[in-house]
Structure P
Amino acid sequence: MSSKNMFTIGECMQKSGVSVRALRYYDNIDLLKPSDYTEGGHRLYSNDDLAVLQKIKALQFLGFSLKDIKTMIQHNIAHGEEIVESLNNQKRIFEAKKLEITHVLSDLFHLIETIEGEETINIHVLCAMLQKLMFEEDTKKWFEDHFSEDVTTELLDLQKSAEVDLDKKWMNVLSDIKRLSSTEAMPSSAESQQTIKSLVELMNETTKGNLDVITEELPSSQSLSFPNPFSEKEQEFLKKTMEIYQRGESGVKEVLDIYSRISD
């Protein structure tokens, strides 16, 4: 056969998007044999071969195995029920991907709104926020397993604007704690104590007054499924600062109990 309008395996790969490895495999299983060979024994493919490759790719997209594709191409026919079933399977797959993309976009918009306007962002706090969004479903499941439906709904059902506002506060408080620890601030200093006060208030705001309920119902063998952005040094600073604050304030025991389970 003339080599005119014939393509080497590399050229066939470039035109079809099918890898050289796959083309060789298709040859080995008699799914697509090259139309000709060079004098040196290299495969050559025709335009008709490229057309067959497009059919193979299309049927693979529908989820058919290479064995089934080989049969379909050989007989040039397929059962309608099988095609409809494959189309429905692909529809379900892409609907799931669409839902996943929607969730990812929502998380990205949330993060943009949360950190927009901030001059600098502590990378550890940012990663903790990302983890919070990534494991949102796991967190919801954890609450459902440990608390009543009313408590779970009250804690997790937030308006988007309220959730963004809450996350902004958390970002600022966590960043302040890390900054104070890195600058060797005294746990008893006014700024350290004010930061802990803000943390306690924020925990109460986040739990919507259910902090004592969470503490009582939290099994001692379980730990909160919440990313911890603090190093051991920062955890020690936080613990000392909390202990000093507790001496002058009531209602902080719950905060210490929950924090100890996060940091364990």
Structure Q
Amino acid sequence: MVGEEALDYGGHTSCVEVRAAGRVMIFDAGSGIIPLGKSLLEEGVTEIDLFFSHVHYDHIIGLPYFLPAFWNKAKLRIWAGHMQDGSTPEQLVDGIFRQPYFPITKDYMRAEVEYCQFKPGDILTPGSGVRIVTGSLNHPNGAVGYRVEAKGASFAYLTDFEHDNGAGDAEVMRLAQGADLALLDATYTPEEYPRYVKFGHSTWDHCGDLCARAGVKRWGMFHHMHMRSDIDQAEIESAAQAKYPNSIAARQDQRFELPERGRK
């Protein structure tokens, strides 16, 4: 939801910026990447790593409007590893810049673009001092979860997964184990979920249980249902915090600073 009914929690789709060890990393290119791109351009950031969790529309819709991609001084690395059909990251981006959905091709991007393909389970090192652990999430057409580690701090980005009380949940807990902060897909309330089985999303209660078992220090409900107002979301946050005091409902433009513990 956007407009006056969503001023507190916000209405942009998935996009999270992480800065660690001098690297600028972006996870997903939902509509939130549009204002982020403007601010990065104003700051003069020239090197960016963009990681896709997957390429459903709400996670890629902002890429054609991401200004640094059209700046000839920028270097952009695009990472993807969820593709079950063997498609490459470059092919995925080709599909985003495709008529009749968009009037120009990806070749209009003036940044130096590098495409990086990996497989879930791989460990990525986008720069010195940054280690990213990846894993496969239980989501239609596949999705990747990420755990970012730098200077002893850890952050887990785990959006678009459906709990399964099995291997999928185990992978979420592996990536979230002991994390300082985790963002998890809590699209549905426990009461709503039975209507949305197999849609590929989870509930705040199941996320809270997984985080408790994984020893996560603080976790955020993420990927809010699009029709929720601030009032709706505040009620959900209150219910979650009554059971899981270390939980929050993630807000647009929210910032976190994680404690450094020296290099591992």
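Computed values, structure above
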item	result
Top of P, Q by FRET efficiency 1/(1 + (r/R0)^6) of positions 52 and 196 (r between Cβ atoms, R0 = 30 Å, to 0.05), largest first	Q
Test item: Kirkwood radius over Cα pairs in Å, for residues 20-131 alone calculated as 14.3, pick one of P, Q	Q
Entry that produces 71, 38, 22 once Cα extents along the principal axes in Å, for residues 68-179 alone is calculated, selected from P, Q	P
At a computed -22500 (helix-only ellipticity at 222 nm (-39500 (n - 2.57) for each DSSP H run of 4 or more, over all residues; to 500)), which of P, Q	P
Which entry (P, Q) yields the derived value 0.90 for FRET efficiency 1/(1 + (r/R0)^6) of positions 76 and 156 (r between Cβ atoms, R0 = 35 Å, to 0.05)	Q
Top of P, Q by FRET efficiency 1/(1 + (r/R0)^6) of positions 148 and 172 (r between Cβ atoms, R0 = 35 Å, to 0.05), largest first	Q
Entry that produces 3.6 once distance in nm of label points 7 Å out along Cα→Cβ at positions 60 and 140 is calculated, selected from P, Q	P
When distance in nm of label points 7 Å out along Cα→Cβ at positions 124 and 228 is computed for each of P, Q, the largest belongs to	Q
Parent structure of the calculated result 1, 5, 9, 11, 11, 9, 7, 5, 4, 5, 6, 7, 6, 5, 4, 2, 1, 0, 0, given that P(r) over Cα pairs in 5 Å bins from 0, in percent is the read-out and P, Q the choices	P
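Readers should treat all values here as calculations from the given coordinates under stated rules, not as data from a laboratory. Just so it is clear, the structure is predicted and the values come from calculations on it, not from any experiment. Cβ atoms are built from the backbone, for glycine too; each structure is taken alone.
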